[in-house]
Structure I
Amino acid sequence: MKTLPGYIGPAAFGLKMGIFVPGSDLVGEIASRSEELNRDGLLDDGDVICITESVVARVQNNIVTIDRIAAEVKEKLKLKDTSTLGVVYPIASRNRFSVILQALAKAVPKGKVVVQFSYPNDEVGNQVVDPAYAATHGGPDAVLYHRDIPAEMLVHPITGIDYGEYYGNVIAREGAQAVILYANDPSAVMV
């Protein structure tokens, strides 16, 4: 491949590969696409080809349903429909964590799910509470409840999503009661 200028670091290119279904020949497709890349001068020694885990799982038909996760959580934790389940320090993510949260709520459909975010940012740095608001309302040792915080103080500056509200709605759709709180002491989830 044409050498990139020295001021460009590692670069990644997405490749169009079509649709993969259970049983697809993933290895063959990767080999075929690699041959095309090499023929077109786009592949050099030392280059790395990565395949997302979701494609591998789909080809292997290794997919877990929300119902299965809920049943396993319920069984392993010996939960009743009316139990309370605590979740400490999830990430603010619609596509990564919310599906897991849905399964957790489904495990206690007449119970309660307490979700505790760290604040002002989640575990990976996503803002969940406005830092100025957090600093003036008790600082890092306070326990803040979603219901008590003005809505505009909870909006993520990039996505525009209030993740506490979003997660509360995910829980409510499964019939469970949601308690959303923000605290930097993990024991606060024991409300």
Structure II
Amino acid sequence: MKIGIYGGSFNPPHIAHLILAESLYEILQLDRVVFVPSAVPPHKQNDNLLDAAQRLRLTQLAIGDNDRFEVSDIEIKRGGTSYTIETIHALDKLYKNATLYLIVGVDNLVTFHYWKDYSSILDRCTVIAMKRPGFETSRVRKDVLDKAKIVDLPYLEISSTGIRRRIREGKSIRYMVPDSVLEEIKKCGFYL
């Protein structure tokens, strides 16, 4: 079994997350992509970070009825700072004998050597890094780059930060997030 692990704050989850996950599902011939909303992201300080349970709910709504995707609350149940290596160990137990693919942006590779037990992550998973504008692989440490697989996917100019800003400015986010996510954001008054 081949499992893609797609972690993040998902604050909120948006169309680019889904398109990239669907593309990697096909390219890597995965059996499943598991979205893992973080409890407390270790590398992000964000005053607009929704409660973990709210982000989990938005992510569940985002993936809808796509049977290729699932959402895991593993980091939220564990609580505290979300470290990838701990999530990998937990998913190892859940998906015995699975091949794990950790999905990140190439910008994460630049600082990957600062991640907790990064070499253990590289040993246990195939790290799949999606190219992003402005981040050159020449900035990535050789030991990380040697074990990561860089995938060139179309870049979509949609970000959670931009979505939150548009909401604060009273602008539309229609077509940037799934309709179910849009309705939940409106209903709950998130990011105002």
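A value of -9000 was computed for helix-only ellipticity at 222 nm (-39500 (n - 2.57) for each DSSP H run of 4 or more, over all residues; to 500); which of I, II is the source structure?
Derived from I, not from the others.
Suppose you compute relative contact order in percent (Cα under 8 Å, 6 or more apart) for every structure in I, II: which one lands on 20?
Working: I: 20; II: 25.
Only structure I yields this read-out.
If Rg and Dmax of the Cα atoms in Å, for residues 140-179 alone comes out at 11.4, 32 when worked out from the coordinates, which of I, II was used?
Details: I: 11.4, 32; II: 16.2, 45.
Going label by label, the one that fits is I.
To which of I, II does the computed value 0.80 (FRET efficiency 1/(1 + (r/R0)^6) of positions 76 and 172 (r between Cβ atoms, R0 = 30 Å, to 0.05)) belong? It would help to have the intermediate numbers written out before the result.
On the way: I: 0.80; II: 0.50.
Label of the source structure: I.
One of I, II was used to calculate mean count of other Cβ atoms within 10 Å over residues 52-59, giving 13.1; which?
On the way: I: 13.1; II: 20.2.
Going through each structure in turn, the value belongs to I.
Have a look at I, II and say which one yields 0.30 for FRET efficiency 1/(1 + (r/R0)^6) of positions 12 and 116 (r between Cβ atoms, R0 = 30 Å, to 0.05), as calculated. If you can, show how the numbers build up before the last one.
Values: I: 0.30; II: 0.70.
Only structure I yields this read-out.
In terms of mean count of other Cβ atoms within 10 Å over residues 60-67, which of structures I, II is highest?
On the way: I: 10.9; II: 15.2.
That would be structure II.
Please state which of the structures I, II yields 22.0, 62 when Rg and Dmax of the Cα atoms in Å is computed from it. Show your work: numbers first, answer last.
Details: I: 22.0, 62; II: 16.1, 48.
The structure behind it is I.
Coordinate-derived values only; no laboratory data. Worth saying up front: this structure is predicted, and the values here are computed from it rather than measured. Cβ atoms are built from the backbone, for glycine too; each structure is taken alone.
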